[in-house]
Structure I
Amino acid sequence: MIYLTYGNQSAGVYSSYVTDVCHYWKEEFDVNVKIIAFVSIRNFIKTRKERKNLYRNSIILPQLPKQQLWWLNILTLVILWPFFGSRKVIALSPIAGNFAKWLKKLGLINTYIYDSEGATAAEWNEYNVVSSNYLKSKAYSLEKNALMGAYKIRTVSLKMVEYWKNQLNFTPQNFVVIPCKLNQIFVSKLPTEQELIIQRKKLGYNDNDIIFCYAGSSAGWQSLDLLSSYFEVLLSENISFKFLFLTDALPNSISLYNKYPQRVNVIHVAYNEVQKYMQLCDYGTLIRESSITNMVAAPTKYAEYLACGLKVIISNQVGDYSEFTKKMNAGLIINESFSISSGELLKPNYEEKVRMNELAKKYFTKENFKKEYQVLLS
């Protein structure tokens, strides 16, 4: 089987969404998967090395320049496909899905599964993920075309299915809901309470501090400006509130750091090191603006926060997770007026951290969706 991807997903997303899943399929179902990944020609050598290290059975190909000429990359696939020896494809993203559909029309494959990681067309247009206006104008038709040609579809949320119905006028018949799952490196027990206290002190935090965490990129849909303005108010109300950003770069527009430089830390760590920093915190944050992209999302970071023992402060329209948070008492939901007072943000005890960790293991590991994966791969 071929897993076909197109685009420069971050190391964390690519690892948890693609390579970790391929390893699981091999171990659990004895399915051999070869990844064919198109990535930007910029930093190609570095990206190729990183992805080969994550999954050896990969072929990393450079995208041809100019986003609007994406379709020319099909020529590379047509030339190389006879050497791949597979008649079945899983396609991640609308462009990969259109490639798979063309390969099927050419008789090079028998069928393909469409793997939908998000509302790609909405994401391109709402957050300028692609710079080509031509590509943005074709985004919805590309996404619908990829969906219509697939014999099975994986979606990350039921909200995504509603989006397809309302925005694309497409009602999928043969789909499986599998939210973004935990990377295996996050499936572990928490350190002891004493170990956490010691490590917090090493970072300069004391026992009374309540530490909020954001881990992720600075992409537009992450709504960091909104997060910053919200926590500026909260930090002004309680001197024990501290904030930890785990990100590669914090935009200059984020005023939270400039306003509270002694209480806000920014640390850039490799993806496989993020867990040990997150475990030291008390709350994870998923504060998102209201957009189609966010309303259908299933952020992997949500499960990672829980696995690290963090309760989650989440906006009220983030995929299926806002309702999950309420149902499982897994954090706090903020509405559009951001009406949470600092008095509601109590420091979770160690027993609560353990409960969050257990919730993650119960609902967000791949093993809990074994039947769904079997249906998808059959």
Structure II
Amino acid sequence: MFEMAITLKVLTLNCWGVFTPLACDYRNKRIMAIGDELAKGEYDIVMLQEIWTQADYVILSNKVASVFPHHHYFHSGMFGSGLCVFSKSPIIEIFTMRYSINGYAHKIHHGDWFGNKAVGLAKIEYKGLKINLYITHALAEYNIENDEYIAQRMVQAYELSQFVKHTGETSDINIVGGDFNMRAEELGYRVITTNGNLEDAWLKQKEAPVTNTGMTSETPRNSFTNPKKLKIQPHGERIDFLMFRSNGGFTMECEKCYLPLDKVPDQTYSYSDHEAVAAIFTIRKNITAMTKQLDIPSRNKNFEEAVPVLQKGIKKAQFDRNVYIAALILGLVAFFFLDCIPMPYGLGWVLSCVEYTLVLGVVFSIWMSVVMCPVEENACIAAQKDMLIILNSDKIK
């Protein structure tokens, strides 16, 4: 066991590694540049999101092999979770927790369902220190004015916080990082910090941050930011985080939290459409130090706000299921009547096209009403009931 203070430098970055060429600018060049930057060895642990192809993961692994001999990719869904970690010290154990709900399969342009968003846990031994490292990339908010995923995102926030809370006691310190896709003022963020008993490195660094700094998405400094977004949010959004907590016998402080990357050297474009977040932590052995107490009043207040959000999600899933059942019935009726319609010679192909379209609609309606909607409903019910049990148990005490 170590006696002196240990310094730990951590970085997280959403790499924007979407493999569709028209949807992702300079991907290959940016991945190479990210690898070159990490190969400098400035960080002890690196967490990357949106590494969607194994080819990109192999490129990065090879580039940083001399600096980060230990690394892991968290496999999930059809294309992988996009999550990977690189460490200078040995990774002792790995576990992947897939979120119970991940958007919709038919929202192909969103892609969340196919990646099956998850939380990756890597247990790392660093200079005698046992670290639980959690990396995640949560469901995005695609429309701030009408967030169709608001309940699903709440489920993920709750599941992340519970996972950290119930597994974090096995380590000396816990670090949670990634693209949370939620702002610090959002309820989901508060659920994560209060129920997961976590500190936000940006807010807890020794030198208080300046207001409207630390933004990581749609920022003025990023070359990929849509100018239209800046008219709505001139400073951008802070949705990528590094959070931490020490357990009994240890103290953990954030010396500095900052955005280390700007433009790729000698280029006009950024490393990604997100900003990287880095933090420098100091960990000390202290036999009198206690694990930070859970702020139960704040946690319960957030749960009380989250319960009706989940209730709306339940009702939405039920309504959607009824719509798909109605569409299924109408499709079957239409298919039956089409068979009774005589078609002029040479126009049979028109009827065939209509029938094929109806078949696809019927199959889609069955899939949504039997599989997707019940999955969404049950995920919201499970999170809601969990919260209610916790709230009721606190009232009994």
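Values quoted throughout were computed directly from the atomic coordinates according to the rules given, and no laboratory measurement underlies them. Worth saying up front: this structure is predicted, and the values here are computed from it rather than measured. Cβ atoms are built from the backbone, for glycine too; each structure is taken alone.
In table form, for the structure just shown:
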| quantity | calculated |
| --- | --- |
| Mean count of other Cβ atoms within 10 Å over residues 141-148 - highest-scoring structure of I, II | I |
| Which entry (I, II) yields the derived value 21.7 for Kirkwood radius over Cα pairs in Å | I |
| Distance in nm of label points 7 Å out along Cα→Cβ at positions 93 and 301 - highest-scoring structure of I, II | II |
